[in-house]
Structure 1
Amino acid sequence: MELLDGNNQPRESNVTVSFLNNMTGNAVYEFVHYLDSRGRPDSVQLDPVLSYDIVVNTVPQVIRRNVNITNGVHNVIRIPAAQGNLRVDQQGRNAPFPVVVRRKGQAAILNTQLAKESFRYLAGDYEIETLTLPRRKFDVTIEPGDTKAITLP
């Protein structure tokens with residue numbers, strides 16, 4: 001299993017991955033994806049009779065449906081999962097406040113994080129709203145491997 005960064009290289013890591021039986025939806029295998037000291041990703045043994053839905057538990061999730069395993073060969077499953085970080089701060093304020101994060105153009109709340117904390121998201125476009133008075137809304141783009149820092153006056 002290779003989780004690809006923004007350069008299509010298998011360098012993303014430290015993400016929980018679930019293999020679901022795509023007929024029942026039940027988890028068959030779950031693990032935390034990591035890279036060893038040589039940068040090699042995990043290898044797992046799976047039943048080649050089943051077809052799987054793979055859920056990469058990034059925020060938001062990446063789902064690859066109907067993955068089939070070929071018996072007797074080393075199967076390499078490559079999934080794009082480039083991530084970056086978001087951090088919101090306010091000058092002169094020590095107490096953290098909630099920040100609501102949504103995918104750009106979507107009403108559903110993706111995550112709520114506290115200011116002064118860095119949180120990993122898939123690279124992409126987001127809308128954030130600070131739960132302060134007055135409320136503030138920003139469009140942000142999170143780039144792979146970078147931290148998008150927003151400092152409020």
Structure 2
Amino acid sequence: MSWNSDIPIKELPRNIRTFFLKEANYLFKDLKNNKLVVILVNAPEPKHCGHKIRVVDCQNPCWYSELYHSIDYFRRDRSLRALERITQLNDGSFRCSPYKYDAIYRQLIFQRLVEGHEAENFEIPPNNKVRKYFNLSKLEDKLEKIEIIPF
């Protein structure tokens with residue numbers, strides 16, 4: 001089967017759909033719990049009385065920042081609604097504007113599943129079951145590629 005981000009997740013077989021739903025749920029929680037927060041703190045080298053600087057207290061997830069900077073007028077509220085629709089299997093086909101974000105997030109989830117990604121400083125390997133379903137070659141685990149040299 002070939003991948004098409006315009007088709008809803010509910011049309012995938014249950015075993016493959018489960019992987020997409022888990023990833024969508026992770027992305028939803030990650031975006032919901034990590035919002036950019038900037039606070040004011042006293043300047044380390046004050047130039048005047050009451051001098052403050054802005055400091056990031058909490059950052060957006062890296063994957064969201066990449067989307068935000070690559071797509072004009074990308075919105076957090078629409079992202080959360082799209083991810084919520086995907087997790088509830090209510091995502092729509094990309095035929096009209098309300099489901100544009102659904103297609104964007106289906107594509108992101110697909111890429112994360114078939115290419116792997118980094119999450120919380122851990123490398124998540126590609127999902128070979130998803131790769132096989134979409135007729136992509138199995139990626140070897142990096143540990144299997146390491147050549148052991150005897151001493």
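Assorted remarks:
- Of the structures 1, 2, the one that 35, 17, 12 was derived from, the read-out being semi-axes √(5λ) of the Cα gyration tensor in Å: 1
- Computed 36, 19, 16 for Cα extents along the principal axes in Å, for residues 77-124 alone - originating structure among 1, 2: 2
- Label whose coordinates, when helix-only ellipticity at 222 nm (-39500 (n - 2.57) for each DSSP H run of 4 or more, over all residues; to 500) is calculated, return 0 (choices 1, 2): 1
- Comparing FRET efficiency 1/(1 + (r/R0)^6) of positions 13 and 69 (r between Cβ atoms, R0 = 35 Å, to 0.05) across structures 1, 2, the highest figure comes from 1.
- Of structures 1, 2, the largest value of distance in nm of label points 7 Å out along Cα→Cβ at positions 29 and 109 belongs to 1.
- Structure from which 5, 19, 23, 20, 17, 12, 4, 0 was derived, P(r) over Cα pairs in 5 Å bins from 0, in percent, for residues 5-52 alone, options 1, 2: 1
- In this comparison of 1, 2, the computed figure 0.35 for FRET efficiency 1/(1 + (r/R0)^6) of positions 45 and 85 (r between Cβ atoms, R0 = 30 Å, to 0.05) is attributed to 1.
- Among candidates 1, 2, the computation of mean count of other Cβ atoms within 10 Å over residues 61-68 that gave 15.5 used structure 2.
- Structure from which 22 was derived, relative contact order in percent (Cα under 8 Å, 6 or more apart), options 1, 2: 1
- Which of 1, 2 leads on distance in nm of label points 7 Å out along Cα→Cβ at positions 21 and 133, largest value: 1
Values quoted throughout were computed directly from the atomic coordinates according to the rules given, and no laboratory measurement underlies them. Everything numeric in this text was worked out from a predicted model, so none of it was measured. Cβ atoms are built from the backbone, for glycine too; each structure is taken alone.
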